[in-house]
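Just below sit the structures, each encoded as C-alpha cells.
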Structure P
C-alpha cells in the first residue's frame, strides 16, 4: 500500500482519507449521486472527474474517468478529449469538475459528442448565491472570479495543475436565463432542461472535505428533507450548490 500511495497525488490520498472518516460527507455525496443518476436515461453511464471513485459505492457499473489515476478509476484521460467513441453513453455525471476545467465550453462539446441523442449531462457544482458567495470567496481556498467570460477561447497550458479552478464558472454558465440561452446558442446539440440550487445547510455545516464537521449524521436526513421543500427562490439565493442538467437534442 505504501508504494501505491507514493504513486498517487497526495491530495487524492488526503481526500479519500477524509471520505473514510466522515460519515456525513459520504451520505451527502450519496444524495448528490442519487439526484444525478435519476436525471439520466437507462443505459451506459460515464462519470467525468471521478476523483477517488466514490460513485462506485452506489453504482459499480458506471465508467469512472479522471485526469489522475486512483484505485477505482477505469480510464485515465483528459475531459477535454474523452477517449470514447461517438454517442456511446446515455448519461454523463460529474460533481465539482466543471469549475476545474481549463476550457469548459470545449468539454461541453466533448460531452455532447459521447452522448446519444436524448442522453443527459448532469452535474453539481459550487453556486455563487447571495449567501454562499462570501463563504466561497473569503473562506475557500479555490478562487472565485465572476468577471471571467466562460465562453472566451483559452489556450491550453500543458503545465496547468488539474486542481486549478474558478468556482464562478458554473454560475456564469447556468444561473441566469441569458447565460443558458447563450450556452444553447453556442452548443446547439444541448438544451438546458433543469437548473436548481441545493445544500442550504447540510453541506456547509459538514465542512466538506475538511477535517471538521458540525453536522451529526443522525440529523442529516431530516435536514435534507427540509432543504428539499424550501421554495425555489430561497434555494436560489441561499444554496451552496447548483445542479444543472443538459439534454442532447
Structure Q
C-alpha cells in the first residue's frame, strides 16, 4: 500500500484531501497541530471506509516538531509516495495592522515548516513520487487585505518551481493547487451565518458560488495520481474562476 502524508489534515481542505486519498488506496498519515479529536475522527472515517490512517501531531511552526514528524514518517513507513503540504495559517490584515509576531508565525508555518519538512522527507520519496503544495488564488491577484499570508504563498510558488526542476529527472512531480474561497472552518467567520458576506465572496468567482473542500481534494488527488506524470512545476487553479 502506498503512503501519503497530508499536513494540516484534521479539518477543512486537508481533511477532505486525506479522505479522498484514502479512497484512492493510500495509507494516509493525518498530521494535525492541536485538534487531536478532529484528527482521530478523520482516522476513524478512513478506517470506516476500509482504509488505513494514522494521526500524528506536529505544529509546523516549531522546528523540533517538524523534525519529529519527519522521523515518525520514516519510522512508520520508510517510503513516502505522496507529500501534500497543506498546513497553513491565515490572518487577514493589511500592512498597517500586521505585527512582527503574526508575520513571523505566517512564515514559520507556511514557508519554513513546509520547506524543512520537505527537505527531511525527500530521501523517503521514491522515483515517480508526488509533492503537492496547497497555495492560494491570492498569488495571481493583488490582495492587500492579507498581505503577509499572500507573501507566504508566493514564496511557496517559487519553491515549487525550483524543486520541480531539481526532481524532474527522477520522475517526481511538484505542483501547486491554488484554492479560491472555500467553505471551511478557517473562513467560517465571514461565510457562515452571514448571507451578505457569503454573497460577496461568491461574487469573486466566475462560477458564482463558494467552493467545497471536496472539490479541492479532487484536484489534489489528480496531481497525486499517475495520470499527472507529465505535469510539474505548475499551478492547478481551483478558484472557480476567481477574479477573472
With distance in nm of label points 7 Å out along Cα→Cβ at positions 17 and 65 computed for every candidate in P, Q, 1.7 is reproduced by structure Q
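Distance in nm of label points 7 Å out along Cα→Cβ at positions 145 and 161 was computed and gave 2.8; which structure, P, Q, did it come from?
Q
Supply the structure label, taken from P, Q, corresponding to FRET efficiency 1/(1 + (r/R0)^6) of positions 201 and 225 (r between Cβ atoms, R0 = 30 Å, to 0.05) with the calculated value 0.50.
Label of the originating structure: Q.
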Upon calculation of helix-only ellipticity at 222 nm (-39500 (n - 2.57) for each DSSP H run of 4 or more, over all residues; to 500) from the atomic coordinates, which of the structures P, Q produces -12500?
Q
Work out which structure the value 2.1 belongs to, where distance in nm of label points 7 Å out along Cα→Cβ at positions 25 and 121 was derived from one of P, Q.
Q
If semi-axes √(5λ) of the Cα gyration tensor in Å, for residues 41-88 alone is computed to be 21, 14, 10, which of P, Q is the source?
Q
Taking 3.3 as the value of distance in nm of label points 7 Å out along Cα→Cβ at positions 57 and 113 derived from one of the structures shown (P, Q), identify that structure.
P
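Every number in this text was worked out from the coordinates using simple rules, so none of it is lab data. Just so you know, these numbers come straight off a predicted model, no measurement behind them. Cβ atoms are built from the backbone, for glycine too; each structure is taken alone.
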